[in-house]
Structures are given as C-alpha cells and as structure tokens.
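Peer 1: Scrolling down, you'll hit the structures one after another.
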Structure P
Amino acid sequence: MVKFGTSGLRGLADDLSDDVVRRYVFAFVQVFPHDGVLVVGRDLRASSPRILRAVAEGAALAGLRVLDCGVVPTPALALECAARGAPGVMVTGSHIPANRNGLKFYTRDGEFTKADETALLQALEGPRVAHEARPAKIEKCGAAAAYIARYLEFFASGALKGQRIGVWEHSSAARQVLPEILTGLGADVVALGRSETFVAVDTEAISGVVRDQLAGWAAAHRLDAVVSTDGDADRPLLADEAGLCVPGDILGPLTARALGARDIVTTVSANTMVEAMGHFLEVSRCRIGSPYVIEMMQDRITDGARSVIGYEPNGGVLLGFEAELDGRRLPPLMTRDAVLPIVAVLVAAAGRSVSELVLRLPGRRTATDRLTDVPSDVSAVIVAEVLAGGSGLIPPELGAIAAIDTTDGARMTLDAGVILTIRPSGNAPELRCYVEADGSQTASTVLDEMLARLAARVAALRTT
C-alpha cells in the first residue's frame, strides 16, 4: 500500500506499480495548473528508473512534455520548477530503505502541502480512467548546473580555501554536484565511499558503524570535515575534524545565524538550544515534516516576518527570504535542502574548526535513533502508554514528567531536565526516539537505555 507520509507519497517499490504511478501523476496534472510541461528527476535507487518512466507515461496521458533532470538532488528539481513556473515530480524514497520508494510532488507554488495531498487523493477517488502506457516525449533538463551556480554565485570565491573536505559519496543524488560546489569554493575535496548499490542514510539515526567510518576517514585523510547527504540530498550529514557528527538541529541554527535570519520555524522535536542562543526574534514550532514547516513559515511571513528560515532535526534547511552576503543575493527556496547548511557551516568555520564553532553554542545536545520494522499500530500503542505513564518505559532516574507536548507523538520534559520525544515515523514502519540533555554523552546514554526499553516493549506487544 502506498500513502502520503510526512513529506511525499511513500511505499514499497513493488507497490508503486507502473499503473499506480501513472494514475497518481495523471491525476496530479489534471488537478494542478501547468503550461504543458512536467519537470521530473530521480534518486539512485534500483527501482527509480522504472518508476520515472511511469511518471513520464502518466504525464504523456495528459498530453504534457516531460523535462528529465536525471539524477539530481530534490532541491535542485524544486529550484528548476520555480524557475520555470512548472510542476514537478521527484522519484525518491529519501532516506528510507532501498526496497521502498516514493514520489515527491511540486506545484507551481512550490512543495506539496497537506491540502494539496487531500485534493489529489480526492481526484483519485473519481471515475477510473484507462491508464495504458503511452510513449512520453522526454527532453533533457539542466537543473544540476543551475543548482551548482546558485551556491557558487552566492558564497565568496575561495570561501573554503585551505579546507580539506571529505565527501562520502555513497549513492547520494548529490555525489556529483556537492564536490563541484565545494571545489568551486576553493576546498580540497577527497572522494570517499562511492557505492553502486543504494545506501539508506538516515541523518537522524547514524549507526555506530558509520560513525566509526567517518572518524576513520577524518583521521586517515587529515580532513577538516566529512560531509554527505541522504539519498535525495535534502538532509545533510556533516562531521567535524574528528569525524563527530553535528546534529541537524545544530546545523539549522548555525545556518540561520550565518545567513542573517531572525525568525526560526522548526519542529517540536528539535533542540531547545535555538531559544537559548538568544539570537533570534522568534522561534516557532510545528509538527514534524517539511509541509508543516512550510505552512508555519508562510504564516510567519504573512504576519510580517522578513527573514524566516525553517529546519528540522534531520538538518534540512528551508530558506524563506532572500539572503544577502556582501552584496550577493540568494533567492528563497522553500523546500528542504542539504547543500545550503553544509556550505554555510563550513564557511562559518573558516579560520577555525567545525568543533570550535559548535562548542561556542549553548550546551543542550540531542541524540536520535529509531527501531525499524515496527508496525504503526504498535508504535501508536506505545505512545499512548507513555502518555498514560504506563509500561515503565521512562528510566526512573530521569524523574517525573513535568510537561507534555502532543503536537507530534509524545514529547515529555522530565524533572531531571531531559526531554524525550517518542513518535511513529510518517514514512516507514519505524518508532523514533529523540533525547535532549545537557551534553552529548548524557543524551546518548539516555537514548541507548530508551531504545532498549522500547525494543523490549515492542517485542512484548508482538507476542500478545
């Protein structure tokens, strides 16, 4: 079964059959305005070329031309859609496992909203139309070049001169563009770990094996940083000179400060360090998922905010205003982007180190991970139990629950000062856990214990 998650249509790749994909795309271009053109792109999953062909066929059924951007970062496709005033479809499952995939839709107005999802689903409930394959007229599109130019023209020439940066290429859709951007800004780039099979990189749940690999690369190649992205390059990974990962909800505030943003929109699960920085006029919080971040950003802009940035704990940054740096301008891009925070933080660290930049921030730190293959109904039971104070899931040494926020899952502030968030993933059968505490070690220790307790409860529920 395919369904809309926190951002985009998701499901098993086999469930995204050619017929299903054609139906969704045909309905999409019937409901949302266009000038006879659909922009498409994909990630490097094995199933993505086949699904992209079905996307093109769905557009052809409605008589549209298809502009194929090839393998590109999702934000590059969004940028191309904005430049052309055209809708688009990105074939990607983002960070989720290789056997899954998805479609991410863009209208002329930008990223798909929850209201747009409802309109599309209603259209699919209408009379069934035959959706036999029809050859699509496909033309190539140079979205990658425009995306590269966006950053080379904004950041100063030579801004990264003297920095030695490792790029973990794996199967990222940015493995061509990211090295070109970093090299163009003066960095010495070292290519690392290219994979010809898809690697699911979740920037909110980086495994111990990957952390060890990052540290090993940093030491072996004498790197100032190691950078990468998830599969479709809308979530960044940045590790410092020791190979230690900088969490996404630290990359977000650093990026916002570097670009002169004064208003922040982030999710309820993000680190409260951003409030403690005292740098921003207002910090607003919403549910997890870029459509919710965008909705609140638009509300803030309507209310008169002039320099709004959004971000999530996965590190993706959404630019809601035209940033300016020494007379150079960076237009808004209201979709999650991995390259912007990577480059902005590396530039901000020039002349010092990434670790020094982070150490100067307030000391609240987060640790996140997830349990996989947890059915959504099991996750829902656990969240309900936690909110009711049952099952003994919260370590007693953390004290009683002082405050609860149910905006998205269960976010609990405990007497010991630790903040726990437990929620089902919106994209895959996973149960996610976020821990915020005073210091990285404390956050990691609490996370390990919480995951063990959650795993035991999941196992118990499976047997009942």
Structure Q
Amino acid sequence: MASSANTNRWLPAICVSALIATSILSAQELPLAPHAQVIPLTPTPGYFTEPSIAVNPANPQQVVQVFQDNAHAAYSQDQGRTWQVVDVAPKNFRVSGDVSTTFDNQGHAFVSYIAFDKLGTFNYWAHGATRNGIFVRRSLDGGKTWEAEDHAVAEQPTAPGIPFEDKPYIVADTNPKSRFAGNLYVGWTRWRIADSQMVLSRSSDDGKTWSQPIEIDAHPGLPRDDNGAAEGFDGAVAPDGTLYGVWSQDNDIMFTASRDGGKSFFPARAIIHTAPIMFAVQALDRANGFPQIAIDPNGKRLYVTWSDYRNGDLDVFLSYSENGGKHWSPAVRVNNDPIHNGADQFFQWLAVDPTDGSVNVMFYDRRKDPENRQQIVTLARSSDHAKTFSNYAWTEKGFESNGVFFGDYTGLAAYGSRVYGTWMEKAAPEPAETGKKPEEGEDKNAKDAKPRPRGTIVVVGTADFGQ
C-alpha cells in the first residue's frame, strides 16, 4: 500500500487530469444553432446523396435544393420553412446525378447534372465509358417548374476511347456592376484513359448555349477517381466579375482566375498543400475534403475551406487571401474540439453571406462519439472575417454511415443572416420482424431476425442569426 506522502504526490496530477477531462467534455457539448430546423426531403429512404442548395438574391423567399439519384429538385417559397420535391431527371439516360444549383442575376434557377447509361471500370470511369454528358436545366419560377428542354454543356456519344464527364459544379455571376453579369460557369473533371483534366465552359445567354470546354489545370492529373486526380471544382465570382476557381490535385489545392468572363485563365498554381484529400473514414468507405471557395461581399477577401488529416484525425480548415489569391493565410482550424482527440470532421461546405459578410462552414462531426463512428451535423460561423469560429449543433442525435454511399459533398447557402444547409443521413434500420412467415427464398431456419438497412435520406437544415 502506498504511503500518504506518495498518495499526496499524485493529487496535483489527478486534479490536472480532471480539469482536462472536464474541458474535453464541455467541448463536446455544442449549443444548438439559433432557430434551428431540420426538414427531411425524402421521408422514404433511397439512394439519395450529393445535395446542393441556393438562395435567390432577387427574391430571398425562394430557395432551391437539388439531389441525386436520379436528379431531383426541391423548392421553397417561404425561406426554407416548407418544401416540395420535383423530378428533373432526363428521360433519355438511365442515370443522372452529381447535381448542383444556382440562381442568376435575373432570379432564374439552374440545375446542372451528369447523365449516362453505364459507368466504366471501377474508379476508372473513362475505361469502357458509354455515352455521357453534362446538362443544365432552367426554372423561371424559383424551382416550382422546370423547362422540359435541357441544354448540353458537354456531350459524348458512345465510341471507343471517349472521356467521361464528372462532378460538374455551376456558378453564376450575379454582381450588378460586373461586365459579365448573368454569365454562368460550369467546371468539372474530364476523365480520360490516360489522365484527368479540370475543364470549364461558360454561357452568356442564360444557359441556352455553352462554350467549348477549355482546360484550366496546369497539367493533367491521374486517371482514376482517387488521390492525385484533378477533382472537386468550385468557383466564386467577385463584384468586378473576376471568376476564381479551386480544386484538388496532387495533395494540393489548385487555384486559378479569369478576368475576361471565363474565356481565358491565369496559369493554375498550388496555393495550399494538404494531406491526401480523399480518404476512408471509420464506418464510411469513401469521403473527401475537396475545397470550396467564397468571397467577401466587398470583394477584398477570398476564403477557401477543405478537410484533411494533418492532425491525425480529420479536421476542417480555412485559409484566406486579401490580395486576389496571391498570398494565403496559415490554415485556421474551423472545428473547435480538442486537437488530436481522435474525432473526425469531414464533408465540409462553405458559404459567405453576401448581406452581412459572415463566414459559414458546415460539416459532419464525430466529437460526441468516443468510438468515432456516429456523426452529427455542425455549423461553424465567423463574424470577424474568419479569425475565430463559433460551433453550433445543427443536429443533436448521432447517426452512422456504414453500408451506404454518402457521395462526395454536401451543400450550404446563406443570405440575410439566415443559413441553409443540406446533407445526407443514413436512415435508421427498420425493426426486425419476428413471427412472420418466411417468404420464398428466405431461410426458414433462421433464429434471429436482423434489422433491415434502409439507405439514405436527404434533409435541409435552416438556422437564423438575425432574429
């Protein structure tokens, strides 16, 4: 038995450990996002992933959300309080997805998506690719109805060696003083047999016609849908019409800009070195930290977010530039749980409110689960130009993600101090059915019924910091 002197010797260390434990526990308890609401758009689970969301700056009552599979849109006419879902999938292709949405300066809504019949070889999409393309459809009434005609941004007929067009993201110039106000831009990955390219097309006639795609990367990436490829385009347009673009390639975030409405671009260059940007997460086979870019309303500060595992577990980061992307700040850690605590944060999305300049970042967050399997959705917000972030719980009950495809991204928009997020959740499994007569083909000797998996649901969350 230890002497009292030896026992007393450990008391300071025990007190310090208790303080650290208390600090960690308190860090796990997040305040709820103000006036938070979470609304399921797909009450019946399915293969629903990769949502995007946008607010109409000409009428902020109108919000459009899109998701796959196949392409769907949802619209709200009351700032996200109620929603209706509509089908926007093309009828002449078997599959459509990789959706994104935006509003232009006329208040027209657009959805961009890929369409194809069959994928090529696993993760090597250009190998054995069949006909595929990228298309845009328009709504003139805030997403309630969509024009029947879709417009091809790029289209590949079935032929040996054709590329596969993938992961498009649409951006609009809504700046009234821009020379290119009304322009639409779509950037995406073009998978080829030997490599991957980052390409971009523009439209100056409300999405009816699109320019021949131009390559905007400094050099092609690797040809598989994995680390080393050119993937994850996102763009932002400054008040003067300058288009900025980012994506991931070679464990770096690549950056470029166009000052002539997307006709030509400055040479792309690496601005931030990351750990590998695609990764497996416990209980989720595929996730990534593809970057997003946004701009302050005055056009003086650019923001870029991403996630990587430089700290061991996955964290969400932000960097900013005050000189048009020439120099970037050291990475700011957006999630505020203790560093190196083994909790993953991933699938972030960024939105800067054009009315109040707040910087908003949404992500999946596992800080509440010691086993690092279940996640909630967290909203981080900065009102001091991204110097500091407050974290808020958008959802409180954790959910797992094993056994389902979660896609490659979530979505976030902000306007008038109101924030709109959209993400996927794995639906709770149906209860096990016991005492039921086995159907044909079932094991009649099975002793224990197991819960049946139910796929994913897509939800929209709203939070209001202006009330």
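Peer 1: To which of P, Q does the computed value -10500 (helix-only ellipticity at 222 nm (-39500 (n - 2.57) for each DSSP H run of 4 or more, over all residues; to 500)) belong? If you can, show how the numbers build up before the last one.
Peer 2: Values: P: -10500; Q: -2000.
This figure was derived from P.
Peer 1: A value of 0.96 was computed for Rg/Rh (Cα atoms, Kirkwood Rh); which of P, Q is the source structure?
Peer 2: Values: P: 0.96; Q: 1.00.
The read-out comes from structure P.
Peer 1: Another question, if that's okay. Name the one structure among P, Q that Rg and Dmax of the Cα atoms in Å, for residues 272-351 alone of 12.9, 38 was derived from.
Peer 2: Numbers: P: 12.9, 38; Q: 13.3, 42.
Going label by label, the one that fits is P.
Peer 1: Rg and Dmax of the Cα atoms in Å, for residues 296-335 alone was computed and gave 10.8, 31; which structure, P, Q, did it come from? Walk me through the intermediate numbers first.
Peer 2: Working: P: 10.8, 31; Q: 11.5, 36.
Here the read-out was taken from P.
Every number here is computed from the coordinates shown, using simple stated rules; none is lab data. Treat the numbers as computed from the prediction; the structure is a model and nothing was measured.
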